[in-house]
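Dropping the structures in below, format is structure tokens.
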Structure P
Amino acid sequence: MKILADQNMPLVEEFFSDLGEVRRFDGRNLKASSLKDVDVLLIRSVTKVNEELLADANQLKFVGTATIGVDHVDTQLLAQRDVAFTNAPGCNAIAVAEYVISALYAYAQETNTCLQGKSLGIVGVGNIGKCLQEKLAGTGIKLLLCDPLRYEQGELDEHIDIDTVLSQADILSFHVPLIKEGEHKTYHLLDESRLKQLKDDTLIINASRGDVIDNSALLKCLQSGQRFELVLDVWENEPNILTELLPYTRFASVHIAGHSLEGKARGTQMLYDGLCALLGKPANKSLEAFLPVPALTKCRTEKTLTEQDLGRLVHLVYDIRRDDGLMRTNLASYGFDNLRKNYPPRREFSTLKIENMSDYGDMLATLGFNVIENNED
């Protein structure tokens, strides 16, 4: 069996080598001719699976994308060709939620802002939005949930319409799939008209799809004097992004919000599980066996811990400012895709075991840390 896998997908050889011969490819530059005699194609969001790409795919049996979104895959075409397909819903939900949390605490530190009492609109309450909601539940931040589709389907108990959220929220965090048309279109969900509705100094975080925000309209509003705080991980026209936005962006990164080591590896494992199911073989490998020991595994909090110290604990594991610095320093010389390809390892909050003596144990556990309560006097 011949298996073709994106070069940025981790642990493919570890999971798939027993099933066939693994070859790697550049996700943005895959050619149709490369799929001749290939049985399995493993991709990420930068590869468009369409009729043009599959022109020479004479024996393709399985396509897997290690992403939640599937807007880059023509699933109807695969069904017509009797090609099995799977994605990886929820694989990077923790990583993206923790990216947002790192951004929130870094923003709070740099602006001397108290997050408690702020209103945060979560636009899109699927796997990622729900994970963010759960992690922030104990922080004192007021959460405004906006997801009309899930609300209509009975998957969400509460929902506030987008324009109400925009008028009320101090912070907006976008976690929607890219939908280009229809009643629930998310393409340019935040367009020039809606940008003009926002309060000055609204913090806008986009870790979903670049096209959810009209980047040209955003730049126009900023240049005309509107004041926003921006955290942008995704951009329109990647990798050829609108670099004029960078000076207006507090924290910028190269579409890596979901790229924790655990998040990417979960996606690979989910594709492995899907292929094993198709082949009728037992899926007897798990990512825990392959992940390296993190550099920092344990710390202890004392009774003197304050709410302001929570951000310091978050940044012990992951500080978004590292990725902001990498992008600003190296984008011009290395390029967007090379920075993404060579993204340094990042771990999740759960890898840090906290021996807790403070009053914030429940909050730390809710954020995702591995908390061990210590009640000694």
Structure Q
Amino acid sequence: MIVSAVNAQNKAAHKYVVIGYVGGYKGLVDTSVLDVKKLTHINYAFVNIQHNRAWLTNLKTDSVNFKNLNLLKQKNPDLKILISIGGWAWSGNFSDAALSDTSRKAFAASAVAIIKQYHLDGIDIDWEYPDQLGIGNVHRPEDKQNYTLLFQALRAELDVMQQQTGQKLLLTAAVGAFKRFLEHTEMDKAQAYLNYINLMTYDYFQDSLGVAIHHTNLFPSKIYHTGDYAAKAVADYITAGVPVGKLVMGLAFYGRSSIVADDVNHGLGGKTTLHAQGGGYTFLKDSLINRKGFKYYKDNDAKAAYLFNGTTRQFISFDDEWSVKNKCKYVKTENMGGVMFWEYADDKKGYLLTQAYKSLN
């Protein structure tokens, strides 16, 4: 397959993707809770990198999970299952694997061998982050160009398998939804090899610098100043040369929390004193929203929901059905590729998946 063919695939009759990350790193996946008729893709997280090769660290459970995930195609024959390589904890060796032609070819061959052995549909790369600090990751200036070359090598290897099997194989990436990521990559070049680019439009909370902010807001809030939000990430990627139809909006199926110094603005924009436990959306909806001293609030400017407990001064930022509906409306208005979410286990009852599916269909 030549690069232009990847672009052609995305110009077919538009169907919004709903990509769910499923955490196999925890062990066996309970596939009975996966509402696969509302999903288009499952990204299996994560595959590790060792000795410049894609590596199944948990081979015993990974192999069972792949088998069980493939069985879900009986319920949804159009479902695509990809391996996601890297993630926050396992991106440490990407820079070495991408460093030379030899290492890139070896890595690509090992990754494609996994999807060939387990009859999967593609590869997702979650490199956190090229030429930037992650969690104990090797990084070097050459990452900027090598990031592109890694996708080139993967696409070439996938094309060989595709020609052999006649099966359409996908290559996607999970990317930082902030301008710094774009400054350390060549997304205008890398996108040519990718079917979809999954914007991690969440965890903005981590850049709060001691202030309680939304971690997954669509627009900026007027209560505090921030440089990052989802709509800005979309605009920045388009400016960088990425076709909007390849961009996928990230949804957070979990909340982030902190303790604040006072109750001004119900905690939003307040000085943080401690980190606190957030929790998945099923837990938040069933146990905390307007319960146990927590009150529910909407930031209509940011299109973001949050909880605040005036007694404990605990602030929790999260996506809910209302914010997901607004994100999906934005996806449709801007003609983006669709939505993705991290991760399924945080909302086992499927409240947010149901809303996303309803909003996009």
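Out of P, Q, which structure matches 10, 36, 34, 15, 4, 0 when P(r) over Cα pairs in 10 Å bins from 0, in percent, for residues 83-258 alone is calculated? Can you show the working numbers first?
Working: P: 9, 40, 39, 10, 1, 0; Q: 10, 36, 34, 15, 4, 0.
Only one of P, Q returns 10, 36, 34, 15, 4, 0 for P(r) over Cα pairs in 10 Å bins from 0, in percent, for residues 83-258 alone, namely Q.
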* For 27, 17, 10 (semi-axes √(5λ) of the Cα gyration tensor in Å, for residues 203-290 alone, calculated) the corresponding structure among P, Q -> Q
* Asked: -0.24, -0.43, -0.97 is what came out when log10 I(q)/I(0) by the Debye sum over Cα atoms at q = 0.06, 0.08, 0.12 Å⁻¹ was calculated for one structure; which of P, Q is it?
  -> P
* To do: Output the label of whichever structure in P, Q has the greatest value of mean count of other Cβ atoms within 10 Å over residues 43-50.
  => Q
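Where a number appears in this text, it was derived from the coordinates with a stated rule and is not lab data. Everything numeric here is computed off the predicted structure, so don't read it as measured data. Cβ atoms are built from the backbone, for glycine too; each structure is taken alone.
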